[in-house]
Structure 1
Amino acid sequence: MNRKTELTHTAFATLLLVGLVMGANHVAARVAFNHGVDVATAVTVRSGVTAVVVSILILVMNVPVRLTRQHIRILPVIGMLMAIQSVSIYSSVVRLPVSLALLAFNTYPLWIALWARLLYGQRPEPQVLRAMPVLLFGLALALDVFGATSGLGVKGQWGAIGVGVAFALTAGATFGLAMVLTQQKAADLDGRVRTAATMWMIGILAMVGTKLTGDFHWPNAAAGWWGLAALSVLYGTGFTIMFTVLPRLGVVGNSAIMNVEPIFALILAWLILGQSIAWVQVLGACIVVGTVIKIGLRKQSK
């Protein structure tokens, strides 16, 4: 029997809204970076604001906070991984067009499959295995790995994008590992409580890192302040919707639709930052996004 989870127009629109908000968050981050803000400062402010907002929601909504010994052991590990992910993805956004940084990060379904196999012996589903070469092909087109579109050649292209891609893949790898550990060790913990704990840890770790390496780097122009404020509000809004609104709509299983984020980022970065990529790279971006959404929706049919 073939049964599919229904997705209402309201739920679908909400999912797309989250993708738009999270894509806009990264474009706002690039604006802030272009005007004096460094990665550690952005991560500290963004995570702190989100932690405060989610913590207030937990209090207002009377969400029960029940932490087991397993939760207490694993949450700091997840927090550390997400701190690395946060710093890595913003470090990539600094160096690459926003959409390309997010596309490279969107390899995280492959990392999830790899970590689940290595740590828990779970075999990747056939659909995931079939999707892997398609996703990698799309990513190769989007990143112009041979330098054909840019005219730089392989060496020149990787000299230009190599560090940014490495940061984005690191973000994908750590995010994938955090997701696997969350599923195995903390899936029974309320998502709002888990998010608040993670955001507090990310903010504290980023603040400590900032102090150890120097100090906060604040915007040197009004645009930078707007960018910093926007990335904090957008990030907090996106996470708030994901963990308070989506569960009520009953569409958590359809959340893969939010992976249109790189496409929204591509459009916004073109409009706001003047960033553009070749049509072949746009085709690659569409292949990556479509493949990731397909992977995410694979369990909807039963």
Structure 2
Amino acid sequence: MNLLILGGSGQLSGRVSELALGQGHAVWAVTRGIRPLPEGVHGVTADRNDPQALRAALASCGVRWDAAIDCICRTPDHARIDLDILPAFTDRLAVVSTDSVYHPAHKRVPQTEEPAEYMHDGGYGDLKRQMELVFLACPDLLKTTIFRPGHIFGPGFLPGCYPEQSRQADLLAHIRADKPLRLVGGGDFLIHPIYVDDMALALLDCLHNPTAHGEVYCIGGPDVITNAAYYVCLGELTGHSVQIESVPLEGYLEAHPQYSGHLCHRCYDLSKLASAGIRMPDMPLREGLRRQVEWLDTQIHA
């Protein structure tokens, strides 16, 4: 398969590229040319925000791609650019959205794709939802599949999933120093993490599945745990007993509205994903975190 990836040098998109190459596909990646691409990937230098430059860069490749994956589609304008340009080069697209499209105050446990209350605040989740709607309104232009992951983890990603200890370069050092971790409400909300390879493989697996055309899927790994349990597991993997300092939940969201998408249960019903026959994520959280810790330690000592 000839595969086009928008992105390709990021944490997720880079891994999609590597796994696609491992499956024997030929891979092209659209980036701004700032970071190196995995060996074997054909670089396409363009800013995806510049439609004219993107169109010219793709045309210069002289390739008709079997499918495309957009890992960096963040706004409705990005979706419109995809719909305007990509049909000349491919008819199949998979898109990475986010669980942040859901309004946290109205989430179910577990949350299904539909029905749902969505964000309407002009923020990240709202823009991602508006992006989804652009694709869903134009099923005849591109056969599009949309995924809504929550917390993606594994090699390439910083650890931490919850305020006030989220995506921190020094989190392992903090744990190893036996410093307490400040978790809002004690970290009692549920989380449904997905290992980076599982996310990448699901994107690749859906591309030749006609059942997935025009569909949206929640996606998460095999384990649903509390945020506190995630940090306890990190501690066990580093040989330390994690101390949790509970930050009062009352009034916290009002003072820090940017954390609304985390201060709720984030677990999802994967029955629609399974029914579609798309590869189900199967990396256990503990093993995935072990690999992430191992990778982080190589970065520290590099």
Structure 3
Amino acid sequence: MPKIFDLHCDTISTAMNNNKSIYQNDLHIDLCRGLENSVWVQTFALFIEDKYIQNGAFDNFIKQYNFFQKHLEKYKDKYNNVLYNKTILENKCNYILSVEGGSMLEGNIDNIQELVKRNIGIFTLTWNSANEIAGGVSSDIGLTPFGKQVVSELENNNILVDVSHINERSFYDVASIAAKPIIASHSNSKTICNNKRNLTDEQIKFIIDNKGIIGINYYTYFINGKDDCSIDEMCKHVEYILSLGGEHILCLGSDFDGASVSSEIENIKGVEKLYNSMIKYFKKDITDKIFFDNANNFVNKYLIK
């Protein structure tokens, strides 16, 4: 089994909203299947839907966090908090927590300290709509004055600024003020699939030049715009970003439990099939960088200190 470092999944919110266990379920990810990989690092997002903007976003964040903590208490011997313990262990679910949807702050800069208290490592500024921070891909606004404060305060508190879901205007506003590399935890190439959630060549080149990271998203509509896709079509996004110079910045950002994925993969057990296919395309050294090494190197440099 390959080493896996996945920058994004929505398993916590999906399990909570559907009254399912994270230990064993019929979702894309559960603990039992994930632990079949001897080295598995999973970023679990606390996903704040746009319906919570100015309507209980912080409370929803706390609810999801507490749901996951109850699970951890029950299975704590099977987990390793990467940011707290500052290491990655074999035969554990090595986890990092992220927030997807900056509305969780509710316009209050002090709430960033609530992220710090809970070892949140990655913060996606928006989902698809505009919030107090910036504009998502379904809006036209740029980074707000409050958003500028947020980017600075996140960086000051060693939390990665994630630009997946924000629109181009907000992306370049963030790029113009960020003091550290930015990440796109789960985004693909717009040239290969013209979806507003994907990244333009210019955005990809900016992230490459500034030594950020990009996680390839498994969502079929970001791969080919259809209900299903092949692994070969996924590899076209990888191949194209590599052609732009992305060998050292490309990672995985599955979007498991937040999107429909290729029937050739189905769930976390199918990631081995993706790995074996990518080796045929890109050889083992590059595939290992994408599956684990690039994300591991970045997290060690910017989060584990």
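Thinking of 1, 2, 3, which structure, once distance in nm of label points 7 Å out along Cα→Cβ at positions 117 and 205 is computed, gives back 2.6? Comparing all candidates, it corresponds to 1. Check the numbers for FRET efficiency 1/(1 + (r/R0)^6) of positions 77 and 197 (r between Cβ atoms, R0 = 35 Å, to 0.05) across 1, 2, 3 and tell me which is largest. If we compare FRET efficiency 1/(1 + (r/R0)^6) of positions 77 and 197 (r between Cβ atoms, R0 = 35 Å, to 0.05) over 1, 2, 3, the biggest value is for 1.
Among the shown structures 1, 2, 3, from which was the value 11.4, 32 of Rg and Dmax of the Cα atoms in Å, for residues 29-84 alone calculated?
On the way: 1: 15.1, 44; 2: 11.4, 32; 3: 13.8, 42.
The read-out was computed on structure 2.
We did not get these values from a lab; they are worked out from the coordinates using the rules stated. Everything numeric in this text was worked out from a predicted model, so none of it was measured. Cβ atoms are built from the backbone, for glycine too; each structure is taken alone.
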